[in-house]
Structure P
Amino acid sequence: MKTSISASKQYVHSVLKPHKSSTTPRLRCLSVAPEPSTQPPSEELTLTQSVITQLKTTDDWAADTKLNQQLLSLPPQSLPKVAREFQTSTKALEFFHFIRDSPSPSLHPPPLGSLFQTVIELALREGGDYASILGLFNLSKELKVSLTPNSAIRLIRYFSREKNVQDSVLVYDELDPDVRNTNVKNILLESLLKSERFDDARQLLDEMLEPDAKFPPNETTLNIVFPVLLRSHWENRTDKFIGLIPKFGKHGVFPDKIWLTRLITQMCRSYRNDNAWDLLRDMMKFGKLEAAPCNALLSRLAKERNYKKINVLLKDMKENGIKPDIVTYGMVVNHLCKSRRVDEALDMLKNMKEGNDGFSIKPDVILYNTMIDGLCKVGRQEEGAVLIKQMQSEDNCIPNVITYNCLIDGFCKSGEIERSQELLDQMKNEGVDPNVVTVNTLVDGMCKHGRISNAMEFFRKMQEEKGIKGNAVTYSTLISAFCNVNNIEKAMSLFDEMESVGCPDALAYYSLISGLTLAGRPDDANLIASKMKKAGFQMDLVAYNTLIGGFCRKKKLHKAVEILKDMEENGVKADGVTYNTLISYFSQNGDFESAHKFLKQMIIDGNVPTVVTYGTLIHAYCLAGNLDEALDIFEEMLISSKVPPNTVIYNILIDALCKRGKVEHALSLMDGMIQKGVKPNTATYNAMLKGLSSKNRLQEALRLMDQMTNQACNPDLVTLEILNDWLETVGEIEKLRMFVQGYQVSSVASTT
């Protein structure tokens, strides 16, 4: 026996390094409070101190008979305190062996587990290396010393922190069943989850959740599990744990509403509504559920407009005594209003107030605002005005600025500007100060209904009387309005004012760029674009396209190309609109080489040419008298392009062919058009009839007239003008009358 112990001592001493400072920061977190012990009487305390002093000054403890007698007279609970006084794990281990080898009365066996716990504590505090700590664990197995729960916790934490969870599991497996208490299990569970050993963690949880488990879970267990469930990147791997949550309830452990609400919210965001539904209904059975987690699910169901399940959940809440709160009703009313189901929202508000669901709740101003806004959004602002009186008279609920803003917005959108201004006066009389949103709402309403000067006057009045300076939205609205009526000078003046008061806005820049471009002033628009960049705003694709189109219309194609280069340098990718604009104007200008270059670049950039792209080129070639090139592009569309020609393209070519006297080709093209399911329109027939009249091919013309009648394609003034002159000349004016009345004319015999 002694030989075995000696060998063990040599093994441990070989792996334990000299101790470090006891204040090593990385071990401080591993320390736990010593196990409680009974305070010895004063004489025992004196004896304990005497023993500690002798142990520190005596080399051969076994040879000191007096020391041995004093040790034997100490109560067992004092021995760990003695060991701790050595301050080093090496000395504490020597003391452990000394006590283990010393005879002791059978009625007072030494607490070897607690003594060994002290050794482990000191070794960890010293910062012993991994091999030395593992050596202590192996020594405990070799000497068959049962680890205490505190020893197990320290070792499990240490091995886990050192990224060796398998040794933590070995520690747990070697423990006596009675030592594997809830605290120990919790520490191991946390380690397993952090290392993503979900199957092992699930197995450990299953043990704790057994109906007759000796060491069941506690609130700490739930606090360990829940953060893992809330890690979104582990969703698919932790679903198996969600089903365990109701089992905690059987042990009297329930998640608090914050944890559960967060979990339900996350499940709903990841479209696991059914799992959230099942979890809530399981938790209802324990009678511990509150409204907040239910609100999380209700919110998602409302967003998905699943009102059937909303009603079922509300019913379940009522049957299980879960009192809906103001948030519950507010949430459902909000989504009902957003779905334009305001009558159902009104019914819910009524039920809430009258307590028809068993719970009477007084609505607050937020709920009333939601309801009033919902009514205004569906054009029922008069009912909203009635509701504002009701909230004051019945519920003593004071309207705020949001309440009035909702109503003012509703009346502005319906064009009832005077009524909106009456509400503004009403809110002032009731001591509710308007804010910039109020101003913006009225300014926008006035501008949209053509009362721009009134809007400007109102804005100035609010600046002077209420000190509301206006913000970016105010100025953007007014600038856009003046640009739309081509009052560019006023828009520019407001823009300068906006810059001077320090509230620039991208929308205002965009509005002015658009307005100046439409007014035929692309150079000024480009100047505003430069100011916009200096102010820290980025030009978007629409703004660049606006400028390119403006310069193209002014035939400043070189400037349009400069804008395109600037656009590319700023990382804004050209789209189909950009290229179609450039292709159109360059081809119209006769620069077909550049037009085809842009077409090629358009395809390289991943923009698929559209019927507009091809139509632009075909039309330009036709105008330039290059009909062969136009027909080549048309053939390319038919053979290799995924974009089939439409009526407009056929019309362009038919008209060009007829004007060139190629009527047979035009008729063939029209027949092919009909075969491909492209329906001719009045312009098609007009071009064709004009061409036939130039060749005096009456029978083909009469056939086309019948075709127009059959297809319910009504003639227009151009059709009648072409036919009237021609048919009158050839003496067939009666057929024109019959054609106009909808009769067939090709089979009618000539009256001349």
Structure Q
Amino acid sequence: MAWFPSLAALGGSSGKRLVAGPQTIGQLKSGTSRLVDAYPYDYAAILRASSPDSGWLAQPLEDAEKNVRVVIIGAGMSGLLSARELLRAGLNVVLYERNQLEQVDSDWHRYSYGRTHSAVRTLDTDTVCELGAMRFPGKAKVTWEVFGDILGDDTLLQLFPNPGLVPTILCHNGVAHRWMAGSVEAPDLPPQFMTVSADVRNAISGIQGGGSNILDILALLEQPQLSAEDESRILAFWTEMIERFDKLDLGTWLLGHVAQPNGWTPEQLAIFVNVGFGTGGMGSMFSMGFLEMLRIWLWDYLDEYALPPGVGSGMMAHAMLDKLKDEFGPAGKNTFTVHERHEVQELGTFVSHDEASVHAGLLVRNLNDQGAQGHALIPVDADYVIAAIPHTAMLTMMSLASELSYPRNGSRVEIAINGVGHAFHSYFDKSRPSAIYESHIAPLKNAVARLHMMNASKSFYVTPQAPWAQGSILAHSWTRIDNRPVRCLMSEGWTRSSYFIPAIAEDHPGPVSVLLSYTWNLDSIMARSVLGIAPSQENDASGNADRTENPAWFGPGFPPEWWRSYRAWASVLPYVKDTTDPVRTTEYFHSILSDKQSDPNAIGIDWQDQIGATGGFKLDAPGDFSTSNALCNLYLFTQDPAFNSQERDRVYRRIFLSSDSASNYPGWCEGAFMSGMNAAIGVLANINQSKLKPEPAQLLLGNPLATVNRLVPLKPYVRQV
């Protein structure tokens, strides 16, 4: 929809069709983009204040301050950025990651970093079959700061092939509508689509709160500097939005504020629900909080860019890790240790028997050890822990039930620290709760336990030749707009959204990575159901059964992931081909597989198949504002004097939750990076806040929405004079 800002072809929040062109990373770095929940803080400027030699420190740490052990759980974007900033400050960092970060065979080169996976197919030119982040908003300023450090500011990036920016097919009621903004043949969507788009945009653009219009607030969030009056306007507006909309879901808002007032027909509602315009079908998101959609609207990520050909987000994480290893590993400053295939199964504390000594701690299983000790838990003590993992992985790790529950009775694990015996207790330890535990930790437990997950499914496929290229069986029948091949399909069927991404350029005959199906929430669950559907035969023109599929495809060992990709192709191809084209899906598959079921191109990958992730990330449900706000600002525990009462309380100031699950922008690298920054600054502030540079110290001024958050009382924001 036009109101969903990723669609530059429809004008994003303003409705003005101003499509950006290619930009260098240096150009994308320019400008300011603030978050409405953290409006005082320009995160990109804060990150720029970090220098390679001293990070965010204005003065170096003393030996006693540096002689601490920091453990990071998770090698995703959040954990890697936290590691970088703490290593730059001179601290020792140990990182645990359950995945094998890099795997190579004769056909594929795979990178697995948290939920950021890139599978690179070895063809005549390497083709990225992406699994994690694929498109990056121009307003993701922190992301461009990090990526510029890896790729260089002169790297030129192209827009991601979102609907309408490239030749696009929108299928509705069995009719394939052609569309490409600004084209000669199909510059606009049919009128019924444009009406729906304009109605939703106008409904949101007309929202008023705290004496301001939503578009006025959007403009303020782009200002390099905010006056006290600007901050007051943003706070008043967003406070009213929280009070009005926090308990409202997207579906209820759409029906009550758009569909009914504008007299939508069932067909118009179906357009919004089923086609999705690049979001995988908005109907599947009806259960999420409307406030979350307002938050996205206020970020207004109008233009989204793709990484350079042959580069995936998993490869970016790999490059970040390589840089850290080179500088801080055994051949460098020797402060960085990475343990791959080490699964942290418990997060908590080691408490001495007299409770005089308390350390943050982990129970780790080495997945590389297949012997008798392979199931043994390795106790690890630390001075600081950053859990840079999604909330789906936090649930079992943090022992939400009891010390006696699955997976183990953690209190029986003993470790000697400085010759003194310590017993392990979970993060949410229930024995002898203190006042600060009741006011801060118990509500946080409830926050993690109830945090909403919006699952998603991405099914990828790599074909060695573009289906529209000369020599392909579909070359003469692939639909084109202004002589350019269709590269995007929005479907009311179970595939929802499909994207064709050439490895080099649109007009090149080489390999293409195809995101065959991109779905969300309930649509995602339905998309996975095709795994169990039996193979079939097609009927010929006379209605007789015609086995066009290779009989070997029905044989033993048939990979279900491959079958899912085949089913997706069968749903997509009829709409991107000329209607007179007699070529069937099975014939096209036969042409690219050369009778080989084992052809390495025939690999289906689904985001939901990843252990510990299930394709999900946090998107707030109705009523989740306080929950998310508490997790995003958890680093401010370092500023709460109430934790100084006893040692068992103070340890909570040294355990940080990170990842995009603890951010205002879940599912984006931007949110993960910001959360990683918060955690790293929290660690440094706990060690010696007075040595921080002014830029990172800003983040310690407090939570602008503390007075609105009734879940966990965190430090209220006080503007610097």
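The numbers here are math on the coordinates, done by the rules we state, and not lab data. Remember, predicted model here, so these are calculated numbers, not experimental data.
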If mean projected area of the Cα convex hull in nm² is computed and equals 56.4, the structure in P, Q: P
Among P, Q, structure where helix-only ellipticity at 222 nm (-39500 (n - 2.57) for each DSSP H run of 4 or more, over all residues; to 500) as derived comes to -8000: Q
Comparison of P, Q - label where relative contact order in percent (Cα under 8 Å, 6 or more apart) is highest: Q
